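Novice: These are the structures in question, set out in turn.
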Structure 1
Amino acid sequence: MCGIIGAFNRENASQIVREGLAIIRERGRDGYGHYDGKHLAHAESVDDLPFTASPSIVGHALHAIVDVIPEPIKDGDGVLSANCEIYNWKELSKKYTLQAENDAVLLLKLINKAGVEKALEEIRGVYAFAYWKGDDIFIARDIIGIKPLWYSVEGGLVFCSEKKGMEKHCKRVAELNPRTILRYDLKTGRVLEIKRPFFPLEPAIDDEQEALQLLGKRLKEGVAMRIPGHKFGLLFSGGLDSAIIAKLLKDSGKEFTCYATAIGEKSQDAVHAKEAAAALGLPLRTVIIDKDAVEEYLERIVPLVEDNNVAKIGVALPLYAACESARKDGCRVIFSGSGADEVFGGYHRHKGSPEVNKDCYSDVLKLYEKNCYRDDVVTMNNNLELRVPFLDKGVVALGLRIGPSLKIKSGGGKPIEKYILRQLASEMGIPAGVSFRPKKAAQYGSGADAIIGTLAKKRKLSKSAYLAMFLRRPIMKLGALLSSGKDSLFAAYIMKRQNYEIACGITLQSGNPSSYMFHTPNIELVKLQAEAMGIPLVMRQTAGEKEKELDDLRKALEEAKLRHGIEGIVSGALFSNYQRSRIEKVGDELGLKLFSPLWHMDQEQELRQLLREGFEVIFVSVAAEGLDGSWLGRRITEKDVDRLAALRKKNGLNVAGEGGEYESLVVDCPMFGKKIKVMGLSMAGEGISVLLHIGKAGLKAK
């Protein structure tokens with residue numbers, strides 16, 4: 001656990017680094033340092049550091065776990081500023097005869113010897129670092145993204161462990177994609193992105209005994225290599241994931257304390273943690289948050305996490321309180337069971353998924369945005385190093401290959417999520433009452449979500465709007481993939497309501513009516529929708545040729561990123577892995593985060609909800625048994641949803657129309673300043689396949 005920051009080819013580099021170190025000083029209380037291209041400087045406080053007028057400076061805030069060696073560090077021509085925990089550093093030091101004193105020194109020496117890419121292949125651990133040699137600066141982070149790193153390349157290179165540490169001096173700040181190594185040339189200012197391969201899904205492991213044997217071995221190794229020499233604790237809910245980590249820690253013979261958090265004495269997590277700790281013989285400290293103190297916590301937590309997402313803050317609240325207690329007890333390291341749900345299929349949506357492993361793969365790709373930054377800044381603010389064995393590189397590589405039938409066990413009753421982990425827990429001797437306890441998310445089990453809801457209700461606000469009071473700015477800029485239909489606009493609306501800025505619309509106009517990826521009927525009306533929302537539109541043509549149309553999507557996303565500074569994209573995908581996985585792949589390669597807020601939402605529920613929110617939708621084509629021309633051109637109502645639901649029971653129709661049963665057009669919604677008026681309507685086709693042609697359309701006052 002440390003903090004890193006740097007500014008290159010910037011006249012105010014010393015100011016950026018000095019102010020940034022002050023902002024992230026809680027990430028390291030064991031010393032501070034910087035390197036300006038000629039001299040290394042180290043001090044006990046940021047204020048004592050001597051800064052020069054150099055246009056290129058790299059800084060560091062130190063939290064020492066393995067020996068106190070001030071950073072940045074220099075070896076030959078190479079300089080390193082790192083936030084790293086390299087768990088196999090001693091083995092690598094011996095393998096390459098590097099005589100390293102700690103993991104950061106090993107990392108520097110190994111990069112000097114083998115180069116950045118080769119070094120990262122060898123490392124088992126978590127990290128974010130800057131490596132400076134000659135005119136080259138490399139910045140990189142672990143491939144899952146457990147350690148954070150933000151950057152900007154406008155007018156030079158600036159990077160920092162936390163966004164808040166640099167955004168005062170940079171207009172466009174992005175989170176470095178974990179699958180990208182960024183190389184910056186000091187002489188030319190040229191930026192090169194080096195892509196890193198992610199974990200494969202094949203060959204699949206479908207034999208239960210083989211999976212149990214391999215998983216047990218990997219998890220045991222992953223926990224053992226993370227056990228520190230300092231006092232440490234474990235975040236403990238009494239559920240499956242934390243119980244497995246607790247049992248492995250206990251079997252190691254090391255002493256530790258479990259920490260559970262609850263809002264009030266009767267929360268489920270408090271009860272379950274007490275029961276599980278008693279069953280496993282574990283020392284437990286339960287932190288009870290007084291309901292009257294919740295807002296004081298939120299005042300600290302929301303700006304710290306830089307997000308008002310209800311689920312994120314609902315988890316951050318009990319996490320912060322537990323870490324606060326662990327810090328007061330003298331812990332330097334805290335273990336967590338985070339990551340198990342994503343790798344092993346622990347969410348409700350996984351139960352009904354036809355492609356569980358693809359969903360798990362997607363979840364792991366998004367972990368750096370969804371959970372990792374939140375967990376990192378909360379633990380770091382309490383001067384704790386977070387260790388997550390379920391996200392060990394070896395565990396993830398294995399877990400993504402374990403077959404879907406071993407993750408979601410069907411037959412003989414309700415599907416069992418994380419089946420392979422539950423079986424492993426049983427083999428480890430964890431009681432069935434713990435290993436097969438149904439999952440309860442931390443925000444619900446702790447009571448955090450309920451108290452946030454109560455406080456929001458008192459102010460007559462939604463939970464998201466209430467939490468936004470503590471942030472007072474949008475979370476990030478998104479580009480909305482707009483098709484003119486209900487799903488894309490409803491997804492954009494949900495993200496906007498959650499305090500994301502919809503900076504632009506992005507539309508592909510396909511020349512292929514049967515495009516595999518893109519909506520085609522009346523696509524030109526997206527221009528009116530963007531105008532009604534008051535946002536710019538990036539619109540590109542595509543021939544619609546399968547797979548090749550993704551190149552056109554890439555160009556559109558690149559344009560949106562360059563012109564409008566978007567950091568992510570929002571998609572209206574509901575169940576189509578074909579669309580989502582391809583959008584996700586292109587976005588990930590461009591360093592854009594993908595948000596799919598409708599993913600696996602109940603079809604009928606989605607349609608009813610958007611109508612209740614004030615969406616006015618018309619159907620512009622139908623192509624399914626039970627539908628005909630009478631559905632076209634008129635406003636869809638709740639009664640129509642009843643009819644669609646009845647058709648689903650009769651012939652399996654997709655109520656949301658994602659299977660092509662119908663296409664829709666949004667003519668009004670809460671994001672529109674004006675309403676779309678359609679005129680000159682005519683129909684083509686007959687029977688169950690009819691298309692509505694819109695002769696003319698325009699905007700009118702509401």
Structure 2
Amino acid sequence: MKKIYFILLAALVAAVRLSAGVTTYTFTSVKWASKVDATVCDGTTDGWVCNKEASEYNAGRIYADGSLNSAGVGVKTSTSGAGATSVLPFNEVRRVTVNFCQNSSKGRGTIYLQVGDNAPQSISVAKPATSGAGTLNRDSVIQFAMPQSGRIKFWVDCTENGIYINTISIRSASGGSSVFTMDTYQLVTDINQLQDSDQVIIGVYKDGVDYVMGYYDEWESVNNIHAIHGRYSADRSQVEHDERAIYTLRVAELNGQTAYIFQDELRYEEAYLVASGGKTKNRLALWNDVVDEGTYGNYGLWDIQIVNGGEAVITNMGNSLAKIIQYNASNSPTLFACYKDRSQTPVCLYRRVPAMGDIAAIVAPMVNFGTTIATTGSRTIQVNANKLTEDISASLVKGEVFSLSAASIDRDGDNLTVRYDISAAGHYTDTLVLRSGDTESRVAVLLNRINPMPVSEAVRQEDHTVVYLTDVVVTKKYDNYIYVRDNTGSMLLFDRGNGETGKRYGADVKAGDQLSGVTGRYINYFGVPEISPTEQFKISHGTEVLPEEAGAVIDSADVCRYMVLDTAVITGKTTLTYKGREYAMTNKFNLPTFVENRSSQLTAIVSYDWDVVTLYIVSQEVYPEQPDPHIEDALNYTESAPRAHVVMRDGVLYVLTDQGEFTLTGASR
């Protein structure tokens with residue numbers, strides 16, 4: 001392997017003061033610990049200092065329609081007066097939004113908020129008008145007639161049950177999230193956004209997986225690039241700057257086609273990302289050239305396609321069999337490597353966008369609901385704005401399927417929720433128009449709604465298609481192999497698990513369980529139809545599941561079926577016969593022993609290994625041995641046929657007749 005020489009660089013961290021924007025704190029403990037977006041506050045240089053602890057903390061949950069429920073730090077009557085003070089002062093605070101909830105049908109009191117030495121402002125919290133309404137998180141806004149400055153203090157006086165504070169959003173001149181007042185790494189949603197010399201970070205295109213691709217380090221992984229924790233914005237349109245993950249993009253040309261080179265100029269001299277697996281390995285490394293004429297070809301040049309509103313399909317243009325950069329969530333530790341097909345977790349690209357200074361602008365991320373079976377849903381985006389003097393109007397060009405939570409947004413930007421309501425499957429698009437005076441921004445809104453499909457339809461999809469299954473039943477579970485069926489067919493769920501938690505989605509399933517909401521990318525893996533689930537599915541524990549009766553011939557159409565074979569005979573360690581035909585078999589499920597050359601009832605999962613139909617034996621029930629008809633006749637006494645003699649020789653029992661000598665298995669001697 002070609003050696004890379006490490007150069008130690010000091011990371012330069014510059015404190016940036018923002019000229020305008022919104023700072024949103026989410027509280028995470030009874031001591032009012034918090035985070036700003038994905039960044040955890042330390043309570044010393046930022047965040048909040050607890051004045052009085054609250055009673056409990058609830059992480060909450062998101063309902064199918066996108067609404068947030070029961071999230072926040074609880075202040076009950078026993079802890080009335082609990083609250084905190086911000087570490088940082090804020091200049092020209094114009095508005096504060098408090099997101100809170102209550103108990104299902106109770107919860108009363110007052111939320112107080114004070115900026116600097118100014119008089120406290122209050123939000124009155126009344127008992128919910130209807131039972132169950134209190135758990136819904138909602139916003140209440142304090143608007144200041146004149147901007148106020150100073151540290152912010154809040155507390156809650158609870159007079160009944162409990163009030164839960166989830167977030168506090170502060171609109172001010174000295175803090176915020178505006179993309180225009182500091183350099184940011186923005187999600188690439190169009191290939192035309194990429195330019196030569198861009199600074200880029202390779203991230204993971206999956207909600208909840210907070211990793212990015214690190215740098216090449218032989219101590220971490222000699223053959224692949226290790227994953228490091230990344231800090232994503234809530235809508236994943238931004239990722240936080242991290243010196244350990246930055247690559248320089250170079251634009252080249254290969255045979256008339258645009259090619260891209262990833263150079264690690266921050267840590268190494270003349271080092272480039274390459275696919276170095278040859279014809280057998282899933283390898284991704286950093287070497288000091290981009291072309292290897294003898295073995296790997298153009299292994300440092302890459303084709304990049306942006307699909308699904310941000311997924312980056314980064315494909316090597318060299319000779320290695322494994323070409324596509326993906327995130328491997330099932331490896332321990334998790335890593336980034338190259339694979340032959342899109343069977344792993346997809347990646348995305350973030351490019352550095354320099355601050356825009358005094359330019360008046362509006363920016364919002366693409367609203368991509370992706371592929372879903374839900375008939376209704378919502379997505380909240382952060383609209384960022386800079387140097388505007390008028391509020392922002394928000395509208396949709398069509399407005400038939402999609403709707404907006406507001407027609408006007410503050411001139412410094414704010415959250416905006418886009419909703420949809422549709423029954424029919426199909427692709428839907430619209431355009432969100434944001435306008436302030438002469439400044440305008442247009443954002444695509446995308447939705448692909450599909451219907452859940454039976455197994456017979458799922459196995460006809462193109463490789464890498466996102467599919468949702470109708471309810472299926474588990475026929476066999478082994479390690480991360482989950483074989484399932486419905487009344488139309490059978491297939492395999494290859495359970496790679498959640499890369500963030502390390503837990504498999506089907507860790508607790510058993511044969512007979514019913515699975516609902518299985519979704520993932522379909523692939524025909526060398527003849528085996530399978531899905532690697534990408535979300536947690538619902539498990540309903542069931543009862544015994546019975547095998548299907550095998551037909552006269554078992555072929556590739558039976559792959560993944562759970563079958564029973566009557567009067568089959570295991571003839572060796574890797575073969576069996578059934579109805580006059582020989583089949584390959586294997587002890588995939590590690591049964592202790594097999595009985596050979598005896599008629600048996602076998603249950604098996606049908607698979608397809610190396611282009612050969614192969615039976616994975618689940619159980620063997622050996623039939624009682626039948627006596628040989630010649631022996632039975634010989635042992636019968638009649639006047640015309642004297643009784644045969646039985647003798648023992650060398651531990652073997654023989655029957656002697658006029659027709660010859662026979663063993664008890666019927667073999668002639």
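Novice: If percent of Cα pairs over 39 Å apart is calculated from each of 1, 2, which structure is the one that comes out at 37? Numbers along the way, then the final one.
Specialist: Numbers: 1: 37; 2: 49.
It traces back to 1.
Novice: Here's something else I'd like to know. Given 2.7 as the derived value for distance in nm of label points 7 Å out along Cα→Cβ at positions 278 and 294, which of the supplied structures 1, 2 does it correspond to?
Specialist: 1
Novice: Here mean count of other Cβ atoms within 10 Å over residues 382-389 was calculated and came to 21.5; which of the structures 1, 2 was it taken from? Don't skip to the answer; put the middle values down first.
Specialist: Details: 1: 24.0; 2: 21.5.
Of the structures listed, the value fits 2.
Novice: For which of 1, 2 does Kirkwood radius over Cα pairs in Å, for residues 46-109 alone, calculated from the coordinates, equal 14.0? Don't skip to the answer; put the middle values down first.
Specialist: On the way: 1: 13.0; 2: 14.0.
Working through the options, I get structure 2.
Novice: If mean count of other Cβ atoms within 10 Å over residues 318-325 is calculated from each of 1, 2, which structure is the one that comes out at 20.9?
Specialist: On the way: 1: 25.4; 2: 20.9.
The value was obtained from structure 2.
Novice: If Kirkwood radius over Cα pairs in Å, for residues 30-237 alone is calculated from each of 1, 2, which structure is the one that comes out at 18.7? Walk me through the intermediate numbers first.
Specialist: On the way: 1: 18.7; 2: 19.5.
Source structure: 1.
Novice: Another one. For the read-out Rg and Dmax of the Cα atoms in Å, for residues 222-525 alone, a value of 22.4, 64 was computed from one structure; give its label from 1, 2. Intermediate values should be presented prior to the final figure.
Specialist: On the way: 1: 20.9, 67; 2: 22.4, 64.
Traced to structure 2.
Novice: For which of the structures 1, 2 does the calculation of helix-only ellipticity at 222 nm (-39500 (n - 2.57) for each DSSP H run of 4 or more, over all residues; to 500) return -500? Please report the intermediate quantities before stating the final value.
Specialist: Numbers: 1: -10500; 2: -500.
Source structure for this number: 2.
Novice: Then there's this: With FRET efficiency 1/(1 + (r/R0)^6) of positions 510 and 614 (r between Cβ atoms, R0 = 25 Å, to 0.05) derived from the coordinates and found to be 0.55, which of 1, 2 does the value describe? Don't jump to the answer; show the numbers that get you there.
Specialist: Working: 1: 0.25; 2: 0.55.
Source structure for this number: 2.
Throughout, read-outs are computed from the coordinates displayed, never taken from laboratory work. Keep in mind that this is a model prediction, so the values were computed, not measured. Cβ atoms are built from the backbone, for glycine too; each structure is taken alone.
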